[in-house]
Structures are given as C-alpha cells and as structure tokens.
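Undergrad: Structures given as structure tokens follow.
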Structure I
Amino acid sequence: MSPITDIMSLTLGELKDFAESIGEKPFRAAQIFKWLHQKRAGDFDAMTDLPLQLRERLKAEFSFGHIKPVKILTSASDGTVKLLFELCDGNHVETVLMRYEHGDSLCVSTQAGCKMGCRFCASTIAGFKRNLEPCEILGQLYETERATGRKVSSIVLMGIGEPLDNFDNVVKFLQILSTPEGTDMSLRHVSLSTCGLVDRIYDLAALDLGLTLSISLHSPYDKKRSELMPINNRYHIPELMKACRDYFGRTGRRISFEYALIEGENDSYDDAKALVGLMKGMPAHINVIPVNKIKERSYRSDRGSAQRFCRLLCSLGANATVRRTLGADINAACGQLRREYEEN
C-alpha cells in the first residue's frame, strides 16, 4: 500500500489483504473497518482493542485524512442544513441535509467543481479541480452527522460534480457504505444523478447495485438540450433513452428524470408532449424543478409555473411531481456557497 493512501478509502477486502500481507489475522481487518465506519474513530490511537504494534504500523502505512466544515447554514423555515467542507488540499465542496417525512436525506458532492458545463448550474462556473476520493465522499456523511446530531437515512449523489465522471471512486464509496461491518446502508436508499454519461450508465447497470438512477434531462429536444447541456453533443437523447431502458431492464429500478423548468426555454405544451413521449413504455417519474437563480444567468421560473407544467404532464399521462423547494433562505442549491466562499 502507498503511504499516502487514506485508510477510509479501503474496502473491507482491501483491509483483509493488507492484514494478511503483514501477518495479521483476518479478523483484525474487520476490527479496523468497524472503528472507521461504525465507531467513527478520529485517529489510529482511538482503536484501543488493536495491539500497539499494529496501530503504529497503520500510522506508518496510511494517512487518516479529515474534511472539516468551515461554514454551516441552517434554514429557519424547514431545517435544511447546508455545509461547506474544506478538503485536505484546500478545495471545498458542499453538502445539504434535507428533512423529509421518511427521514433525513443527504445530498453529497463527488467532485470539487464540475466540467460538464451545464448552462444553468452554479457548480460548473467555478471550474473543475479534481475528483473526490471515497473517503471524502464518506466524510461528508460522517461529519454532517457529527456536526448536526441528525441521523441520515438516505443519500443523493447530486451535489457538486458528475458522479459518473468519477465512476471508480463513486462505486468504491458505495461498496464501503453498504458493507454490513460498516455503515450498512442499503443502496436502495441511494440515488445517483447524472447528466447522461451513456457509457457509464451501461457500466452501472451491469453492476446491478440496486440504487435509483436520476437523469438530468431538462429538454426533450436535442438542439435545446445541447444548448443547455454540452454533454448532449456527445450523447444525443435517443442514445441516452436507450441506455435508460437498458438500465431499467437489467435492474428493474424505475428511473427518475429531472427537469429544471426555465421560462420561455422548455415550458411549452410541445415540450411537455415530447417529454411524455420519451417516457412511453418505461416506468419513469418526472421531477419538475423551478430553475435555481444564479447571478451569471438570466434563467428564471417559479413554483407556480413548475406546478402548471407538472399538471400538464400529468394530463398527458406522465407520473410527475414538483420537487419541494428546501433551504431557500440559505441558498441551498449546489455550488453557490462554495463559489461565494472562495471568491471572498
């Protein structure tokens, strides 16, 4: 193992391989894993049931990186909490904790910045810095629970960055998250949102992890979607929808399509009719979202227009809802807090 490997990025299997390589019994790997992901130890010295010699070896072989919250905002209206985390190298990512009837859901980031270039997204304006390691995605969960005292029951990979552009690290994060000796979260409580990296959707389907796939669609027409989302120049809508049908066929998991409503851009009757047509023959849910206001763009919509468009979709036979607007008083949409903090 490299001396710079963060131990929290190792799967249980990798820890067992390490234990075997240094002549330790396999059960030591499970002990270490539980200290990291159940007891949430802050350093190696806290692992008191490990022999001192083993703890010293761990210190020599691995780093124990930490992310730390540098800003925490709590909504007075609905209890949403937005956290800005600083990574070990000085980069920043955002995490949002949202309260629902079924429990608290955490929206985590998978990259520091984003290179997808979606026109309406604040995350991409500040530019892409790097992928997050599995330990840094996990750290958002652990440190949020530590800072708020609230238990997270579900996770949404919908924060800063494109999860499927950081495929290997995201899959490893999911493996660690769902390991029974660790956090043991069922991946049926995890949703992954992508702008549509078609080749990686096929790779994800082949793993059949059981998670929910959410597609950021935002227009049913190639020309308009390419204007809003440059990734559409690489993967056109027919290719994307084919991959979605394959994902459903392999996993049996209904797909959610996110639709950021923009007045005068994608909110007409023809838009609605074409959107419903794309879903024909496939169990799907359309999540209508009033577009987030950002200072660099003039895109606008409100909850009333989103509700009208949603009713239109439903009248045409779609399964559609309007996403709840949470944390409006703290600008809980991803990317804004990070950009303002780094600019200042």
Structure II
Amino acid sequence: MFAAGDAIGNHVLRIRDALRAAGYESEIFADDVHPPVRRHARHFLDFKAPADGRGVHLLYHLSTGSRMAAWLAEQPVPLAVDYHNITPAEYFDRWQPAAAEVARAARAEMRRLASSTVYGLADSTYNALELTDEGYPDTAVVPILIDFADFDAAPDTATLTRLRRRAEGGGAHWVFVGRVAAHKCQHDVVAAFAAYRELFDPKARLSIVGGRTLLLYSRALERLAEELGVADAVDFTNDVKFNQLLAYYRAADVFVSLSEHEGFCVPLVEAMHFGVPTVAYASTAVPETVGDATLLLPDKDPLEVAVAVHRVLSDDALRKALIEAGHRRVEHFSLANNGRRLLDALEPRIAAHG
C-alpha cells in the first residue's frame, strides 16, 4: 500500500527524490495506491524488467504481508528490502485474531523472501538485526527520511484554540501520538496519567492522538479511563489531519511513550522538533532513536512513570537539557543527513550488483 501522509509513504517519496537528485532514475510501484498519491506511483504489474536484468534494482518496503512478495522473488533483477518492522503477532492475539494471523503470515513471507534478496536496509539497528536473524545478507541502517520543514506549517486554528482554552484551567498536557494498538501500550499511559493526577496535578490532561487500529482495544482503553476516574481528562482523537496533529504538538507539555515494540518511533523525534520534552520506555529501537534526548525508563510501573513526568515538568534544568538534546537529535536525523546515509548505503551496493 502506498498512502499519503504516513511515515513509510513519505519515506518512499523522499527516497525517490534523493535518488533522482543523485542522477538515478527512480519510480514508485505499489499494489494499492491511494488517490492523493496516485500521480506519484504505478501499479506493480506495470513494471517491466529489462531483458538482460541489468541496470535496474528493486527496493521493496517491507512492513506487512503482500502479494507483491512472491512476484518480487521472480523478477530477474537484483532485489533489496527496506525493512520497517513487522509487529509481533502476539500483540494482536487477544484483540483481533485475524490481524494476528496476518502478522504471522507476513513474518513467514519475510523469511521466504530472504533467499531472493541481495542486500537489505533498515530504519534502525534493531530492525537490521531482525533482517540478519531471518537470513538477509549485507544489511545497512538508514533511518527513515523525515522533512522537518513540513512541521513548520500552520496548525489547525480550531484545534489549537480548543487546546489552549482547555489549558487556561491549568494542568500539564500529556500527549502520545501513534495508532491505538496493543503494542503501543496506551493502557500504560492512561494508568500512569491517572497516578500523576492523583499525586501531582489533578488538572492534568492527556491526548492520545492516532487512528484506532484495534476497536476492542480502543474500547478497553476508554473503559480503563472511566474506571480510573480520568475519562473527562483523556482525549481519544481517532484519526486527525496533519494540521490538527501540528496543533497537538504545539499545545503539548510532555510526550509520553510506553510502547513495547517500535522499529524506530517517528513521533518521538517529531515531538523533539517542537521542543516538547519526551519520556519513554526503553524498549526495542527507542533508545537508539532518542539517544540522550529522552528520559528513558527501565520499566513502566505507573508510579515511576508519574514521578518521571513530574520531574521533567518541575525541574527546569532537566527540561531545558532534554529540549536542547532533542533539537540536536532532530538535526542528526535531518533530511540532508539521512539522505547522505541513504546514498552511502545504496551506491556501493548498486555498483556491486550491476
């Protein structure tokens, strides 16, 4: 699937643009092309390999199962994979068994594709190690390409006004951005938020910003908020437009992530761009992504999370240090820097495989 506005879709567009700027021809092919990006891509069955198989590489963006995988393995040109991680199936078992089966099938498909691949790219070392474990040769780390200039656009006025009016009543504004799904562990954020309100800030507010991937899990989150007595203080947004997302970042006092499975975690870096201090559970790729720019937690006990957030919001020196480190991290992942990392990884491999 090639969609507008999501991290992988934007990454694909920026890879194409970086390759073109470096003098390569680059085109995007997909199975399901969403209307807003239809002018940028063609259906994968329109791809025609050269008769001698030379001069063309295919780079497959892998994050779930697809009928494209079997077709790719049959193409007479070098095949590479850019791996964005597959969420482990056990996170879906309880909430949506059909999604769990999709994840297991995708993982099996990933293993089969390894023997047809000449090299691999990955967003993080964590993802690269998964490729290596599944038998992929010659892997390199290329962080996801983000154009932070996009985030300097004007936020949605109505959303920002509403959030600022709520802030007039006092209390810190917690934000988490990411699809509502069990591996993102929004339930842990709600529990920690309830502890924080009880201990430190009874007027605090929480916004959970993201599409509802698992409906049963979403309903369980709402029930949890009610049981903990914080339902009136928690805003579940469902999908938001990009300019609405900008408003949430601009109105946030702290970004809290307690996710258990991340291949990179783009929203943490987005928050840093806006000067929002970040607190996160040190799982999977998160420590690599954030470097020294986040208060990392070794566990997710609600009391410990609440104390950590209070420390960030009450300790001016710590908050300033996190914000400054966050800006340095954003520069580390700038489009120019990651574009160079992309070409440094691709060009010798393109040359080696003809």
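Undergrad: Here mean count of other Cβ atoms within 10 Å over residues 136-143 has been calculated and equals 24.1, so which of I, II was it run on?
TA: Working: I: 24.1; II: 19.1.
It traces back to I.
Undergrad: Still on this structure, I have one more. Which one of I, II has distance in nm of label points 7 Å out along Cα→Cβ at positions 120 and 192, as calculated from the coordinates, equal to 3.0?
TA: Checking each candidate, the match is II.
Undergrad: Could you tell me which structure in I, II was used to calculate distance in nm of label points 7 Å out along Cα→Cβ at positions 224 and 264 as 1.4? Walk me through the numbers on the way to the answer.
TA: Values: I: 1.4; II: 2.7.
The read-out comes from structure I.
Undergrad: Which structure, out of I, II, was helix-only ellipticity at 222 nm (-39500 (n - 2.57) for each DSSP H run of 4 or more, over all residues; to 500) calculated from, if the result is -14000?
TA: II
Rule-based calculations on the coordinates, nothing more; no lab input. Keep in mind the model is a prediction, meaning the values are calculated, not measured. Cβ atoms are built from the backbone, for glycine too; each structure is taken alone.
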